[in-house]
Structure I
Amino acid sequence: MELGILSLSDIQRNLETGEPVLAGVRIDQAIAYATLADRLGLDVFALGEHHTPEYAVSSPAVVLAAIATRTSRIRLTSAVTVLPILDPVRVYQDFATVDLVSHGRVDITVGRSAFPEPFAIFGERIEDYDALFEEKLDLLLQLRERDVVTWTGRFRPPLRDAPIIPRSFQNPLPVWVGVGGSPESAERAGRLGLPVTLGYIGGSLGHLRRTVDIYRAAGERAGHPEKLRVGLSTHFYAGASSGSAREVYPYYHEYLRPKTPGGRGWIVTEDQFAVGTQRQGAIMVGSSYELIEKILDAYQALGIDRFFGQVDWGGIPEGLVAASIERFANEIAPAVRSMVGSLEG
């Protein structure tokens, strides 16, 4: 199982000063966290894409290219590339370029969007978001397979014997699908034989298991069960002890609270946070021992191949994030890898 970290580059206010952190600072932090994860031997780093003022990164490929020049072994991926609003040709070219810069360490993780703003910015109708995603995913998969592409669709001008350059270092360039729990999304990814990453921010592993079962059944019906892989991402913080880990609650509350009247988000009370961090809860905040148990629970319940801990939410100070990454790499990852190895052996 691959173990890694994820950043959405959210911009929160400093809880001491009340001032928001600058976007450039958040990008510098993301680069630093990825570089640290590479040095400590974690397997993968994921970076989100957003197009609102609450996030620093709108172009993961640009930042991942910077990270690629500072790292040597860690895999790099988006989380997620918002495919319905983008031109698949440009997406392929950007990530193929990063793949060349990194000498073959890049994936694309594509998804739809939980935000309406990008559709307005890029002139797409949010009512079409699923049809846009399906058509553009079809084109992206053709682009990664062929040097010259002829294609016709509904939402983009046709391609006629179009040379697609540069070609990626990997052949083909890996494409994952980000799935938020929609059975239809899981079924489509399975039918296409694409690996998936599931977001796990609430509910039970049993609920997620139904989504995974739909995904695997679709892949088996389509005749390519060997291509199926499952990733899982969740909110994460590894503390020195159970009690000290849960002291990050104010940052979690800040991360998820609505920032404007009637805005996106929800209030997580301290009691709800405490329940979510228990062994059966979705919030992976705790001591190294507690998080080893929870990751292994997810592995046994879902058969996951890749795990992401989202490490830098809510304005957690850099020193705490770095310490959490170090505990993940030095304490949690070796234990998880050993246990998974023994279970698979």
Structure II
Amino acid sequence: MDLYDLGSVPALDSQLFYHALADLGREGLFLLSPASPYVCVGYHQDAAREVDLAFCRARGIPVFRREVGGGAVYLDGGQVFFQLVLRREDPRIPASRDAFYRTFLEPVVRVYRRMGIAAEYKPVNDLVVGARKVSGSGVGEIGEGLVFVGNVILDFDYRTMARVLNVPDEKFRDKVFRTLAENLSTVRRELGAERAAAWTAERVRGLLAEEFARLLGPLVPREPDAALRGRAEALRPVFQSEAWLLARRGRGRGREIRIRSGLQVLHRLHKAQGGLLRADFELVEGRLHAVSLSGDFFCYPPDGVERLEALLEGARPAEAVPRIEAFLAAEGVELPGVTAADWAALFAL
């Protein structure tokens, strides 16, 4: 298989080459980092809904859409990307997505462990150290190719990641920032600044090449040829166009930001007869956590909302309805025009 160790490349090129290779029906592994920061949204997302495009324009941060699913991410030179392109009929591809991730993330697990970080695979597509995510990945079908992309996170700008997202208010943005900082880790955080400094992007690319070769067989270093560069240039105006970026693919009732496998931060809205209901909460391994309820409804007595928040802590979303119904029946709390079903609509997944 061909190995394209490209080092540091312009931001858009870090997306174009693997798309181009898949379009050409060829296989190969790219290893690279973007030379400047950008934001990349998933194929099925509504970019205007997910990303603060005005902020990104003002700060000169480009925003691109990829043909791989997943969420909006902030990418910069603190990350080393691996981008594997396989033909769909390649016999090395397992039948199930879970088996695919488990197989093809194993080289990345070994890279982290060779750096002294005890990373483990966490279904569906994360690598974690304890409860902290240290690498994200995704799979997409492009042309006749199956594309597997992911990263080794040397360092991460949590504040900018939280800032580029389009969120309902600053309180929710702070929640996203805190949750990211607590649950997404880096080589620098795991090893400390002094030990992490030894693991340069170039050295990490070398480890990735060695470990993927153990899985895929010999990798042959090469530079992008004329056909690959030509196809990448043909794709460039598409990826730079607003029509491609702003295609309205995503729909929803609020905001859902995936931090790692098993952890999301959610903002939900529901219009009840008695007013607009809002819920900000975390979904941790399928259970509600840090629930915050607000809106323009009336509640008697006023502390009823805080008591309801506490009642929902640790519940599974399906348990919200009976808990809320029992609470309203037993606690003497009145919410004119707001029923248990209205509250439950905020937590329906």
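What follows is calculated from the coordinates using simple rules that are stated; it is not laboratory data. Here the structure is a predicted model, which means the values were calculated and not measured. Cβ atoms are built from the backbone, for glycine too; each structure is taken alone.
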Top of I, II by mean count of other Cβ atoms within 10 Å over residues 171-178, largest first: I
Per Kirkwood radius over Cα pairs in Å, the highest-valued of structures I, II: II
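Can you tell which of I, II yields 0.65 when FRET efficiency 1/(1 + (r/R0)^6) of positions 51 and 211 (r between Cβ atoms, R0 = 30 Å, to 0.05) is derived from it?
I
Hey, mean count of other Cβ atoms within 10 Å over residues 11-18 derived from one of I, II reads 22.9; which structure?
II
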Origin of the value -13500, where helix-only ellipticity at 222 nm (-39500 (n - 2.57) for each DSSP H run of 4 or more, over all residues; to 500) was derived from one of I, II: I
Identity of the structure behind 24.5 (criterion: mean count of other Cβ atoms within 10 Å over residues 3-10, calculated), options I, II: I
